[in-house]
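Got some structures for you, see below.
Quick note: the coordinates plus some simple rules give every number you see, no bench work behind them. These figures come from a predicted structure and were not determined experimentally. Cβ atoms are built from the backbone, for glycine too; each structure is taken alone.
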Structure 1
Amino acid sequence: MPLMSKTASVIALLSLVFCIGACRQGQPEQEPSGVDVVILVTVDGLVPDELRLFGGEVDMPALERIAEMGRAWGDAWTAAPMTRPGAATYLTGVAPDRHRMRDDLFSTLPDDLPTLATAFSDAGYRTAAFPDSSFLGADSGLLRGFDLVADPPVAVIDASRWHPSIRLPEEVAGDFGSWLDTLSEDDRYFAWVHLSGPLVVQLWELSTDVALSEQMKQKQARRKKDPGETPPGIEELDAAVSSILARLEQRGDLERALIVVAGTQADVTGGTDDLAGPGFSVGPSAIRVPVILGWSGAGESRAQDQLVWAPDVPATIARAAGFELAPEAEGISLVDSVPADRTILSWGWASLDQMGWHAQRTARSGAFVRVEGLEDRTRHVDDPELEVPEADAARLVDALSARAEPAAPAVPLDRARPVLESRGLTLEPVPSEGRTFGDGARRRQVTRKLLAARGMIRSPIARQILQLFEEARVLDPDNPGVLLDQGQMVTSRNPTRAARLLGHGLELYPTNPELLHWYAHAVWSDSWQDAEGIIELILPYKPQDGDVLYDLACTRALSGNLDESEELLRRAIDSGFRNFDHMESDPDMRNLRQSGQLSRVLMDYR
């Protein structure tokens, strides 16, 4: 049976609280071309405004040094304010509605979509990835094309996955340095480094604010009172980037390198313009991020105004390296002139996929922004009271209407209905585009409690976590995210109660693969054969899901079909299921273990 217990992880509690502001950009004398070294650093939770680089008070010398080598923007837009979809755009140049990655856990990059890593590898570069977050692990598909990968431990298979396993920034920088030691002085290379500390601490502080100590609230208040004080964790983050720069300089590679630092998302709380609540916002505070480019040969800094979009980062890198991105890529190299009437977009499907509310999306052209989903509205960027000209409003509506929304993975209703009705469930499906729910204040209450529970879920305070889930469910009884997370948490403790929670979710969302998957977990102890039938229902629609494949490997082992069990287990590992310790101890794998086939699999992969 899948893993139910917690696994150890290192959670780097770093704090990096930024806002949005003006910036200085360096105007290069010439664009980078034919670069031999490219370093892409993506960061979760960067919100530019507190940094001196963008008019704030806090120094980050390493980032400032990179900006002095090239250009910096404090008002760029991420394409999706979540780790995995945002990083996917930086690695492909393709917007999320076209690469189809919608969330941090259940989306996988399509096999046929080329990435920066595959392009660099094909061009003869050495490649390596150093993601610090389990959101970006083997099951994401984002590590394709890298010769070497140093990713964090495998995440557990329950609701605590939403609080990812994180490696410390000094460990990530150390691994990067160790990899450089393996390269010759003539090697051309591409490295991707991802740092998640600021986001982790935003979620941790949200949890403490909602559920824990008054002492932490006082600490946060002191920090807000003195905006010039360096927030905890900034020094560690900047030190990691500084270490990367030092190693490049030590090798003599800094002069031949293009270095990019880009944010995947900003303030997870959403700020004052939030419509959905923490973690589910596509408001300016969540999607406006810094982008910093550095290379040798830049001239003096000067102000420059242009709308920068996440796909522009890989477009700039591809231009510098001399190769093409996927045909779907639509960024503009940041050394080019960006059209004044350009429209940029960002998507947020979490409110639909996790909350059952309408999905959100937003577009910006010049000084005007259009948000659609929970509350459709068009407004001026800086002053909501200013009237938006009709032509500008129409342009934004047209830009959003022109983009097709990718469907979330779903089991066809006609296939799910007989399986669920045979277990006594009465189906009353919510419309596929979501449901209307409450006002903004009530939505924010629900999401604050859900994120607080997720942020605490690896702590030993189970009673308090369950209380937060209960409070969220009282506010929104039909919320699929709350029902799924609470059901996952209680499955190992009380499968009967978990089946009731997850069953209620399936009556409303019967095509949801994750609700189906965990409903199978809840009925497993009663009848693993019934669980097997439900999981088989899911597999054609999630063929790369390592957890689903591992579950089927377990059922095949229980039925004595050991060769098929071994094949499914190998597919699960190839798809990112890497918890080898659990495989060795899982009682559902005893037949495969006794046959010696499990040892053979572990020997091949470990």
Structure 2
Amino acid sequence: MDIKERIDKLRTRMKETGIDLYYIPTNDYHNSEYVGDFFKCREYISGFTGSAGTVVVTLDEAGLWTDGRYFIQAEAQLKDTGIKLYKSGMEGVPTIKQFIVDKLCSMENDDKTHRILGFDGRCVSDVWAEDMRESIMCAGADIVSDVDLVGDIWSDRPILSSKPVMCLDIRYAGESRESKIKRLREYMQSKRADYHVLTSLDDIAWLLNIRGDDVHCNPVVMSYLAVSMTDIVLFADRSAFGEDVAKELQNAGISFRDYNDIYNYVKGFAGGSRIMIDKGIVNYAVTSMVPEDAYIINTVNPTMLWKAVKNNAEVVNERAAHIKDGVAVTKFIYWLKNNVGKTSMTEISVSEKLEEIRSRGENYIGPSFDTISGYAEHGAIVHYSATPETDIEIKADNFLLVDTGGHYLEGTTDITRTIMLGEATDEQKKYYTAVLRGNLNLCAAHFKYGCSGVALDYLARKPLWDMGCDYNHGTGHGVGYLLNVHESPNAFRYRIIPVLGENAVLEEGMITSDEPGIYLEGRFGIRLENLILCVKREKTEFGQFMGFEPLTFVPFDKAAIDTSLMTEEEIQLLNEYHRRVYDNIAVYLNEDERKWLKEQCEAL
């Protein structure tokens, strides 16, 4: 079927089920950032292959919402499909919620009791569904949430992923699953909770010290978890667990049930039970099964904060992972600088070269996200993703922005370097130096305990704000330990996010990215990213003071730095950082690479 035929079949199912408007997000049953092939309903119905987007279909029109990363791609892929592109965030473009409410309000009833919004309740959070229901009820509309209409027409749908599961050894995890479970039950007692239902895959993987490969770039296991004071039930495909892994989990008191049994399990909660759930994450299908005479305690999953605060073993391991990764990226930059203009290379081919170099590292598992490789004007697209259609040749006359990361048994990395290929102009140096200053100043922050990232974001943006410039993304995000490269709740941003659990205080052991940038449309982009570790500094009569240490050790590009635009303190920060880069990385390089690195790290 082509896209028009698929939409026609979807509309037939909508009519058969009495649905006026159908909502198709990019999501799985666990609110994951990335989704597996089984969950790509939005891609199937629209033909749009970008990683972010939402489709809304009525009986006579269809629209797709996506962000600025994908406007060009979406326009091309939606051509002749009959689906209208709504450019999210652009002036005059309605939000998805506005569109849904307006459409339902304008529809005629046709003698029906309600106008109906339909969606698969497994693919939206409880908070989203309840908010939408409340918003449309005033228009005389209601929801139907137990339908997967795209699944009904998708005859060759891929199977649900169920890759082999491994246990993360205690030397990497740093804390046993038994200890973590004990902590969780103590927290449940403090909330007087009888049960805790956990559906976020990274929380489950962290709590049980297991890792898998069921979500692209996220080493997690398709599963749900229910914890009581006496039982722990893991809902997953038992065949993905080898006998040794299953035995280890069973020895910790964990029993197995089929993946989809979670709904019947929740339905069976006794009257008066108190159920601890994070309604911003748990899908609506799960919460709607909770009996009416049970009580839901809506609270942030405590594991979210616990896993964000790395223990001593995790910190030691992460340092080792970043040395390996620093060696790989440094070797890559050396290769790039010495071969550009001599060897044919494109955005995709250099990404493949970096992966080939990184894969030589001991205990390397795979990329922590798809590498962003943006040359010249493509570097100005914040989360550009090169495709065979957009892939361009790299020459020695502009910036190449490379945002990349890896998973190792010792942890997860994330680094961005913008590399000058050719002679930098004064303008390019001005912007590169401003971004570099922001990166250095944030890492050098000295602050009192109790601050969140909101209090510190200004340090990274100030050099750009002083120039009347800015970047339209957060300055930093938390990073998991052999888990999701984007991990809540720690972050650097200048706005307070009105979401339960966000805006967390920066704690010793948190790992956060430090990545200011500048993006000049049609010309070039610059982003410089290190991962930094939150550490304790001195304690005085005024309280505990905190700071950061860099984990990432890869040189910045001296060819793009104008020291006349830097303060003496900033130059000292750069020199000290480059000294540490050389001390940590040089021993792992060959003679030519080491000589080049020494030149790159010489004091300015």
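Thinking only about Cα Rg over 2.2 N^0.38 Å, which of 1, 2 has the largest value?
Going through 1, 2 one by one, Cα Rg over 2.2 N^0.38 Å is largest in 2.
If distance in nm of label points 7 Å out along Cα→Cβ at positions 349 and 365 comes out at 2.6 when worked out from the coordinates, which of 1, 2 was used?
On the way: 1: 2.6; 2: 3.2.
Traced to structure 1.
Say we calculate relative contact order in percent (Cα under 8 Å, 6 or more apart) for every structure; which of 1, 2 gives the highest result?
Numbers: 1: 18; 2: 11.
For this comparison of relative contact order in percent (Cα under 8 Å, 6 or more apart), the top structure is 1.
Of structures 1, 2, which gives 20.1 when mean count of other Cβ atoms within 10 Å over residues 37-44 is computed from the coordinates? Provide the component values of the computation, followed by the final result.
Values: 1: 25.5; 2: 20.1.
Of the structures listed, the value fits 2.
When mean count of other Cβ atoms within 10 Å over residues 181-188 is calculated for each of the structures 1, 2, which structure yields the highest value?
Working: 1: 10.9; 2: 16.4.
Once mean count of other Cβ atoms within 10 Å over residues 181-188 is tallied for 1, 2, the winner is 2.
Say we calculate distance in nm of label points 7 Å out along Cα→Cβ at positions 149 and 381 for every structure; which of 1, 2 gives the highest result?
On the way: 1: 3.7; 2: 3.1.
Top value of distance in nm of label points 7 Å out along Cα→Cβ at positions 149 and 381 goes to structure 1.
If helix-only ellipticity at 222 nm (-39500 (n - 2.57) for each DSSP H run of 4 or more, over all residues; to 500) computes to -10500, which of 1, 2 did it come from?
Comparing all candidates, it corresponds to 2.
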